[in-house]
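Q: Just below sit the structures, each encoded as structure tokens.
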Structure 1
Amino acid sequence: DIKPKGFRAVSFDGFISKETLERVRYVLQNPAQAQEWAEENYQLAQRYFSFAVLERRLQAILADCLGQRL
């Protein structure tokens, strides 16, 4: 789930309400807002989901499994 990481997105829980549609319409009609969200989300993705993050986490897991220190 990306929401706890602070990603900017229009979300809904199974039912698309009028408010949800208004939020989507706003973002689509305001390219500057969409660009701001995209840039912020890109930075968050690099911080939490990059290959570098994956590599560090896998190294830590393997070291733990093999009883090694990093």
Structure 2
Amino acid sequence: MKFSMHNVLKGTVKLTASEGPLSEALIELDPGTDVRSAVSTKRLEEMGLKQGKRVTLLIKAIDVSLAVE
């Protein structure tokens, strides 16, 4: 599979949580490195996102904010 985006990461769904129309998926990239993704509950169900499922993260640079301590 080829993508036009350069920020592509592979991971595994660690857990999901749903509240009404919105859901979150916690994706483990490496042990100790997780990314949280917001997704509609409908899409979560359509994609079959559940613990242990392998996923590919496509990250748009304009949608990522960074902070320093």
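Any read-out appearing in this document is the output of simple, stated calculations on the displayed coordinates, not a laboratory observation. Nothing here was measured: the structure is a model prediction, and the numbers come from that model. Cβ atoms are built from the backbone, for glycine too; each structure is taken alone.
Q: Using helix-only ellipticity at 222 nm (-39500 (n - 2.57) for each DSSP H run of 4 or more, over all residues; to 500) as the calculated read-out, with -22000 as its value, let me know the right label among 1, 2. Walk me through the numbers on the way to the answer.
A: Working: 1: -22000; 2: -2500.
The read-out was computed on structure 1.
Q: Here's a follow-up. For volume of the Cα convex hull per residue in Å³, the calculated result is 101, so let me know which of 1, 2 that is.
A: Values: 1: 101; 2: 125.
Considering all the candidates, the number was obtained from 1.
Q: So if we calculate relative contact order in percent (Cα under 8 Å, 6 or more apart) for every structure here (1, 2), which label has the highest result? Numbers along the way, then the final one.
A: Working: 1: 29; 2: 38.
By relative contact order in percent (Cα under 8 Å, 6 or more apart), the leading structure of 1, 2 is 2.
Q: Oh, and also: Given that distance in nm of label points 7 Å out along Cα→Cβ at positions 29 and 61, derived from a single structure, equals 4.5, which label among 1, 2 identifies that structure? Walk me through the numbers on the way to the answer.
A: Details: 1: 4.5; 2: 1.6.
The structure behind it is 1.
Q: I've got another one for you. Matching task: 2.9 is the computed value of distance in nm of label points 7 Å out along Cα→Cβ at positions 21 and 45. Pick the structure from 1, 2. Intermediate results must be reported in sequence, preceding the final value.
A: Numbers: 1: 2.9; 2: 1.4.
Computing distance in nm of label points 7 Å out along Cα→Cβ at positions 21 and 45 on every structure in 1, 2 gives 2.9 only for 1.
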